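We did not get these values from a lab; they are worked out from the coordinates using the rules stated. Please read all numbers here as calculations on a predicted model, not as lab measurements. Cβ atoms are built from the backbone, for glycine too; each structure is taken alone.
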Structure P
Amino acid sequence: MEKHLVVPDVIQKAPEKVVKVSYKSGVIADLGNEVTPTQVKDEPTVEWEADPSKFYLLCMTDPDAPSRHEPKFREWQHWLVGNIPGSDVSKGEVLSEYVGSGPPKGTGLHRYIFLVYEQPKKLEFDEKRLPNTSGDNRGLTSIQKIADKYNLGSPIAGNLFQAEWDDYCPILYKQLSGGK
């Protein structure tokens, strides 16, 4: 996480454990490996060491929007799920539906960061629920501010991959504009 400047761009302290992120395409997140948006377009399977009696929050964020050199929309929220019992993401409360990577053409590699936080208890989230058919309200989101708001402390696990524009991106942009 330090190598790719996730610390300090997104979080203040790197988590001790790695969250396993696997895609149907066969690709896995591997602490900064390069993948394509086509390979990560579908919601991944995410696993971490969890206590089945506790609740967790999972996020996927891009601090490089619209580019690493000019991150004026830092961070762009790709996925946010809270109240996950143990590590069963499918039973969590989806706050922001999954959106795969879609860096604008010519902006180089973007970092896509997965973080898992242990919640102190089951929480009442007041964040606006975000569908995967709109890009509205996803920019300028700080996972650190969300963690602070709900007293989540530091992330317990994390991972990341990097991606840059490919032919799937225009399809994603159409999806995020409501199919227009």
Structure Q
Amino acid sequence: MKLNGAFHANWVFVPGYDQGNRPNGTWPATTLLTTAQWNSGENMNYDVAAAVVAPQGGKSLTDVVGGQGVAFNQPRGRQTFAFGYPAGGPYDGSRLVYCSGRTFDDYLSSRDQGLSCGMTGGASGGPWFLDFSESTGGGLLNSVNSFKYNFASYWMFGPYFGPEAEAVYNTAQNAALT
């Protein structure tokens, strides 16, 4: 939502979008939020953002499409499922892909968590879930696809959801109530 010093403008969320069809509507953002560390210097350890969307027809987004739980300050090294729509070869951005495994600490240049994952560019922002149920599709959001090292395409990294991520979430929840 913010890159190279500027927030995106005219941001909308279109859940269920498929080849021009918008079965669950178009949800314009009223507020875009990120951590102070990403806002001031795009620090990869804090690559977390939230969009607050306006109600449509008297209903909230979660009334229409549901939602997932979220977890902060969890132990590292847990079993995780990461999802995304990678667009770099061999993918074309048209289908949902996932990776799963136990996370590990990035020992190279960040405090992020890593996951063995071959997703390519375009998957950024995709959710990482703890306690994910393959039968129900439910889980607890605990990170997002953030970056890869050029020399290690088999690893994906995502920020640790600590107090800073929790503050963004709480600010978004409060903004949605006003």
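In this comparison of P, Q, the computed figure 5.6 for mean projected area of the Cα convex hull in nm², for residues 71-158 alone is attributed to Q. When FRET efficiency 1/(1 + (r/R0)^6) of positions 87 and 103 (r between Cβ atoms, R0 = 25 Å, to 0.05) is computed across structures P, Q, the figure 0.30 traces back to P.
Source structure of the calculated read-out (relative contact order in percent (Cα under 8 Å, 6 or more apart), 21) within P, Q: Q.
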